[in-house]
Structure formats: C-alpha cells, structure tokens
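What follows are several structures.
Every number in this text was worked out from the coordinates using simple rules, so none of it is lab data. Note that the structure is a prediction, hence the values are computed from the model and not measured. Cβ atoms are built from the backbone, for glycine too; each structure is taken alone.
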Structure I
C-alpha cells in the first residue's frame, strides 16, 4: 500500500464512517494525517475514530448533517479548534435518493438529494476554503460520480447534483488558486458500498458489473487511493479537474 506522505496534515471527510469515506479515512490516516470523520450515525463515527487510532495519529469525530450550513460551519470551526487547522477536505457525504423518471420525481425526493449531494458539498467546500485560507491553503476533493458526466434513467436529482458538483469544483478552483487552495472532483463508477449493495438486488449488481470495461464493480479502497493522491503534494499541479475512476464505464 502506498504512503501518500500526509504527515502533519489534517483531513476532514464527510460521510466518513462508511463506504468510500471510510476507505478515505483509513488511507489518509495510514499516510500520516490526523482525520476528522463526519457522519450522521454516532456509533459508526465513534467506531471509525477508534479504528483510526491504530495508525498513531489523532482521530476526531463529529455528527454532521451536511445539508445544514450552520452545522457544517460549526463542525469545521471545531476541527480547527481541536486539531489546529484544515489541510484536506473530502466532500463525500451523499445519498442515492428516489428512483423515478423525471416526470414522476417528487418535490421531497428532489430536495433531499439536492440538499445533501449538492448543497452539502457547497457548504463543506465553502467552510473548508475559509479554514484553509487562514493557514496558506489546502486540497479539497469533491465526490462527484460518473453521473457527473452522463445521465442515468430514474436518477435525475442524483445526476443533476453530481453535474453541479463538477461545476462547483471548476469554479472554486479558479476563484481560490491564489489562496493556495486546490479543488478537484472524483467520479467513481459503481462502487461496492452499503448505499449500492443495500438498494440493489444481485441480478442488477451483476448487470452493472458488465457495464464497466473491467467487468466488475469497484472497491472503495480503489477510489480512496485516487483521493489520497489528490490530497497529497504529489498532485500539486492538479486543480479544477474531474477525475473519473470508473473501470472504463465512460469509455463505452
């Protein structure tokens, strides 16, 4: 496993107690970072923080609904107070949401997905930029999706939010490059996370695997490796870019 040389850095990871976020937390802690895990499930946050202690660095947990801008600001300020700074922010928290055609999509379902998957990324990105500017910069990685580039039937809110995340990323990268803040987006294909495996039956999962050139669903750890590289100084010339990690899905 690669060490991304993150010693002395502080990382905030939203949705950090499961799936891709959890894999990112372990990869960054393994590489020397102090990690603040944000999620909604207190038991999962506590368990994750405890598991990160094995790497010998500080672990911090917070219960955060990223669709609540005031709570996001409060939590980011607490990270600075507790860990001293913020160098890395992985805006990963997301939900799958309602599965309906555009004509049938409900107001409630739309607002829920946009609230977490788009507004939540914006609120976290904004709070992170403010914290990073105070200490000379940092790296923000926004979790988009392959659906940040293409559509997918019955997922209009999800696709709209993820396309929006790419736009937020590109805009903030230009706005805050002079502040030393790099902003990039990652676009996973279908990844073996609880959000996916709990919502789809095996027949559907098997079909989705065939839609990737590599013939399989991805693993959270594979996404985390890309995220950690973008968090590190090894990616110092990377900003404003959308990086698919999709097993060839978009190459069709």
Structure II
C-alpha cells in the first residue's frame, strides 16, 4: 500500500495560513453544515448541477425512492433543492462540500502536503485566488463534459478535487524535482512528485469526485480532475511571478 505522508519543506519560508484556513473550512463545512455528510438537502442545494450552470436557472426536482442493490432496502433520495444563492456561485460552494469521510480525508491530505509549498511560492493572496479560480474552472470542465457527452445534466457533483488537481499541477511546474514521502509497507521512501500525482489520481478515482448516487459514468469526474490539473499548470506562472523572478536571479548568481 502506498500512502503519502509529506514532502520536503526545508525551503519553505512562510506559514501557509491560507492553506490551513481552506482545510479548516472544508472540515467545518462537512461537520456542521453537511452534518457529517448526512444533510443531503444542503448537499443537493449547493453542489454543482450542470443543468443549472448551463441555463442559469435554479432547478428543483422531486425526491425518488431508490432500492439499494445489495440490501434491497428502499430509501428516499432527495431531489435537487432550492439554492439560496445565484447558481453560478455553486462553482465555489461545491468546492467545500464532500460526499463522505474518505472523500474529505483524501482531498485534505494532498492539499496539506502540496498546498503549503505552493502558497509559499505564490504568496497568500495569490494562492487563494489561484485555488478558487482553478477550482471553478475545473467545475466548468465537469459541466461542459457532461453536456458534450450527453449525460444527465441533473446529477450534482461536489468536492475540492478539481482545485487540488490545480494545486498539484502548479506544484509540478514549480517544484519538478521535489520529493514527496510515501509510506510503503514498513518503509518511508521519497519519490518524485510525478509518481505521487499518479497515486493521487488513483485515490480520487476510487473515492470519487462526488457524483451523487455513487456512480460516475463517461469519465466526467476524471475530466474535471484533468481540467483542474491543466489549468493549474497553465496559470501558476502568472501567479508566481515574484517567486520565478527570484529563482531566476539566484540561478544566474550561482552560474
């Protein structure tokens, strides 16, 4: 079993207060707003619904009776709930909602490992804007892929996976040689960040991006991950100008 536990922070110069705040908000939202993921009405109200984003309208649907394929027990699945904010803002609120402890824990683990170094490079404010912007763009990747593939536009999705994919994309660009420490059986070994990113993708595919109902079809969630990752790679240099300039000066000085 491969399990990431940290990375090399010896060159970090600042306290990642924004990263700590984002992690805290995610946890508090899950516990108090989603009530440990049991408040389906809140979850279905503030998750991203492709149909709402494409039309700009707040859609409400009736509840459905669903039969568990394993236990054969019937239970009521809430429909889409009224959203108390403009539907486009669910691209932000959905980033702080999670489908369960595994979903939350996996996301926060990788954010804690990689987000601090990226915040150190970008600066506190730039890191916050980068995180929110790329998270929203990854949500749009999910929306448009759902539409293009002709899938159900009324299935909500949620989670910080897209934004964290962007953090990993930015991490790869700025720290291509940095090692992430992996717990493997009885050993802790440093591996290139590229390998750790591969493990992250596998974990996210297992735990799910948050397509409600327990199914993901057509690779939509995977497209959201890829979109966030690519946007992170493409945009990080625009947010890390000072860090890149300092690194370039240091390189020239020691040539």
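I have 2.4 for distance in nm of label points 7 Å out along Cα→Cβ at positions 122 and 186, calculated from one of the structures I, II. Which structure is it?
Of the options listed, only I reproduces it.
When you work out mean count of other Cβ atoms within 10 Å over residues 18-25 for each of the structures I, II, which one comes out largest?
Ranking I, II on mean count of other Cβ atoms within 10 Å over residues 18-25, first place is I.
I, II: which one has helix-only ellipticity at 222 nm (-39500 (n - 2.57) for each DSSP H run of 4 or more, over all residues; to 500), as calculated, at -13000? All intermediate terms of the calculation are to be shown ahead of the outcome.
Working: I: -13000; II: -17500.
Here the read-out was taken from I.
Among the shown structures I, II, from which was the value 26 of percent of Cα pairs over 31 Å apart calculated? Provide the component values of the computation, followed by the final result.
Working: I: 18; II: 26.
So the calculation was done on II.
Looking at structures I, II, which one was relative contact order in percent (Cα under 8 Å, 6 or more apart) calculated from, given that it came out as 26?
II
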